[in-house]
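Given below, in the form of structure tokens, are the structures.
Any read-out appearing in this document is the output of simple, stated calculations on the displayed coordinates, not a laboratory observation. Keep in mind it's a predicted model, so treat the numbers as computed, not measured. Cβ atoms are built from the backbone, for glycine too; each structure is taken alone.
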Structure P
């Protein structure tokens with residue numbers, strides 16, 4: 001940069017902003033065609049130009065209990081950290097920057113967020129930190145998160161780093177199908193979680209936001225293991241095909257039903273709920289094909305189960321389903337869940353049931369912030385209540401309608 005350019009930059013913005021623009025620009029330019037496993041070393045190198053040291057990237061594990069270090073040249077060989085009781089965990093759970101004063105400087109933990117999806121935490125140590133540093137580091141962390149998610153499609157390194165236990169083949173299939181676990185916009189927030197994370201087979205969920213409509217589905221394929229995973233794969237594929245063809249909920253059920261019946265015959269089936277939420281008015285519609293009724297949560301309390309006419313599970317060739325409807329108020333949440341959440345029990349004990357699940361839902365709401373933290377907390381409460389043992393898959397899918405909007409997306 002010549003003297004004239006430097007002077008122009010100094011007039012337009014402060015020097016820290018110019019430095020930050022060059023740093024982030026260099027990161028983008030170099031990452032474009034870089035080998036995926038060189039991203040982490042490059043992040044460490046660029047962080048060093050900020051004066052940072054002991055650079056670490058911690059990724060959220062599949063069970064959403066631990067933050068696990070990403071290996072790479074120049075990155076600190078850190079140990080895994082628990083999500084709930086560490087500075088890094090607090091940064092991710094509350095989606096905020098956490099600073100910890102140390103003898104040799106300030107340790108800074110920044111959440112790595114791809115949109116609203118919680119990727120992990122970026123940590124480094126600086127001699128001192130001011131507001132310019134904080135602003136630049138927040139932007140740096142956002143860019144790192146996007147780069148990690150983008151490069152994840154080209155390498156197994158991130159998937160391997162996230163694992164706290166071996167993953168079954170059925171779980172491998174299910175995780176490859178899932179959308180981001182969280183979506184948050186000013187109008188809606190939603191999040192899901194699967195258990196057991198490393199051995200899930202037949203449970204899954206999916207969603208998409210098109211114009212002012214959020215399309216959602218939760219499914220539970222019969223059986224266990226690989227066959228259940230194959231059933232679930234077909235069900236999600238058929239759901240997406242029908243959804244992208246812009247058919248209504250009744251026809252969507254019919255197309256999914258035909259796909260399962262054609263491929264697997266009448267002896268195998270998938271229970272499911274398919275939903276649509278109109279963001280403009282808060283109108284929720286759904287078809288229930290064999291699932292427990294969802295729970296409506298208002299002001300932290302479960303006020304009712306959303307009962308409605310059900311139809312046969314997908315694959316049984318049920319009659320034309322009846323669409324249920326519920327008008328939501330801003331701030332309302334709806335919890336959809338598979339039967340594993342209420343049929344589980346301690347060995348020799350009674351099933352949890354809806355009443356006990358309701359108690360757990362309200363407790364999780366008091367302990368957690370945001371939809372993802374709520375479903376994560378609820379899942380962990382359920383696991384603790386059953387003594388860490390599970391006999392069935394469980395999916396929890398929480399939706400929060402936030403406000404009315406007249407916006408037309410273009």
Structure Q
């Protein structure tokens with residue numbers, strides 16, 4: 001038995017409440033279950049419980065065994081002085097207040113349907129890829145679609161909180177926030193953190209000053225990434241190196257906090273050198289980028305905005321040392337899709353939230369235009385249930401797996417709730 005299950009039973013009143021009595025035979029009538037407390041202190045605040053003929057207003061504490069009260073040292077904590085009902089699965093000890101009056105106790109095991117407990121145990125003890133893997137197809141599609149939409153909003157809210165922190169450190173400059181978020185996206189999974197640390201090492205005012213000079217932005221990004229710290233005699237390389245030394249001294253730059261850039265396991269088209277040149281070209285060709293990102297609505301508009309290639313040197317190179325066949329290396333639509341998913345939509349959501357605007361309908365319209373990511377987690381979920389393959393679905397599945405399934409939070413999941421309460 002887990003305490004989390006008892007919280008679920010109490011919160012959703014999943015027990016025969018009309019017949020409840022304390023362990024000493026006093027009738028219990030529940031006027032209000034209270035509000036769940038997810039922080040320290042009693043588990044439910046402001047409940048209203050009638051015990052015998054007395055109506056009590058106060059808090060409810062839940063334990064597997066009543067003796068857990070003393071195991072957790074609640075008798076020494078003033079926060080528990082106002083507990084009016086102790087809800088337990090197994091009653092094995094009397095619990096007293098400081099004035100030596102006994103706290104009324106409800107022993108839940110006598111009032112919970114056995115099928116509910118059986119369903120819960122079967123789900124939580126599963127050894128499958130996710131607990132409900134074998135039962136996933138039983139979930140009503142309407143319930144699932146609604147839950148996935150809610151999960152996607154949760155995902156955006158979580159990303160919005162992270163963006164708010166970046167906004168704070170960027171002195172409320174949304175252009176600077178977009179710069180950092182975009183640079184991280186250009187690093188993909190392998191170099192995302194490194195590119196983010198690179199962005200953090202640069203004051204965005206420098207980008208504004210260098211925005212008409214692609215070699216200046218390249219010198220700044222390559223230099224701060226420690227990619228110019230080599231003995232190469234190529235004219236372009238030396239030009240960047242000298243330019244960076246000038247910028248570094250002028251602006252007193254420090255790159256000690258920049259994480260190492262990785263080339264390992266990357267295709268040449270995803271090499272950080274190529275991505276940094278594409279990024280530099282984007283910021284040279286597109287000024288006031290944030291206002292454009294916020295105003296655009298269709299994926300075709302974003303494809304046009306981000307359809308940028310590399311500077312002249314990188315058309316025939318993937319690294320500083322070796323030349324290759326000349327190509328423009330323009331950002332592909334699948335790559336721009338990732339930018340829309342990981343940067344554009346979260347930042348539009350965050351900006352709308354900060355501005356007091358409602359953009360959910362526009363965002364959902366944009367989301368449903370984009371093909372979902374291709375990865376093992378998303379593929380497995382689509383194998384379990386054939387739903388419309390959109391970014392909203394794939395992103396929601398990622399949120400579900402990482403923040404619910406992997407943490408065994410079945411009782412906080414609409415799918416888990418549905419499966420636990422079926423046939424009870």
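Work out which structure the value 14.6 belongs to, where mean count of other Cβ atoms within 10 Å over residues 225-232 was derived from one of P, Q.
The read-out comes from structure Q.
Using Rg/Rh (Cα atoms, Kirkwood Rh), for residues 281-368 alone, single out the structure from P, Q with the greatest value. Before the final figure, lay out the partial values.
Values: P: 1.01; Q: 1.09.
Largest calculated value belongs to Q.
If helix-only ellipticity at 222 nm (-39500 (n - 2.57) for each DSSP H run of 4 or more, over all residues; to 500) comes out at -11500 when worked out from the coordinates, which of P, Q was used? Don't jump to the answer; show the numbers that get you there.
Numbers: P: -11500; Q: -14000.
Structure P accounts for this read-out.
FRET efficiency 1/(1 + (r/R0)^6) of positions 121 and 177 (r between Cβ atoms, R0 = 41 Å, to 0.05) was computed and gave 0.30; which structure, P, Q, did it come from?
Here the read-out was taken from Q.
For the read-out semi-axes √(5λ) of the Cα gyration tensor in Å, a value of 41, 23, 21 was computed from one structure; give its label from P, Q. Intermediate results must be reported in sequence, preceding the final value.
Working: P: 41, 23, 21; Q: 56, 24, 19.
This figure was derived from P.
With Rg and Dmax of the Cα atoms in Å, for residues 113-240 alone coming out at 24.0, 78, pick the structure among P, Q it was computed from. Could you put the intermediate results ahead of the total?
On the way: P: 17.8, 56; Q: 24.0, 78.
Source structure: Q.
Given a computed value of 0.95 for FRET efficiency 1/(1 + (r/R0)^6) of positions 33 and 65 (r between Cβ atoms, R0 = 35 Å, to 0.05), which structure among P, Q does it belong to? All intermediate terms of the calculation are to be shown ahead of the outcome.
Details: P: 0.50; Q: 0.95.
Only one of P, Q returns 0.95 for FRET efficiency 1/(1 + (r/R0)^6) of positions 33 and 65 (r between Cβ atoms, R0 = 35 Å, to 0.05), namely Q.
Can you rank P, Q by distance in nm of label points 7 Å out along Cα→Cβ at positions 129 and 321 and just name the one with the largest value?
Working: P: 4.7; Q: 4.1.
Once distance in nm of label points 7 Å out along Cα→Cβ at positions 129 and 321 is worked out for each structure, P has the highest.
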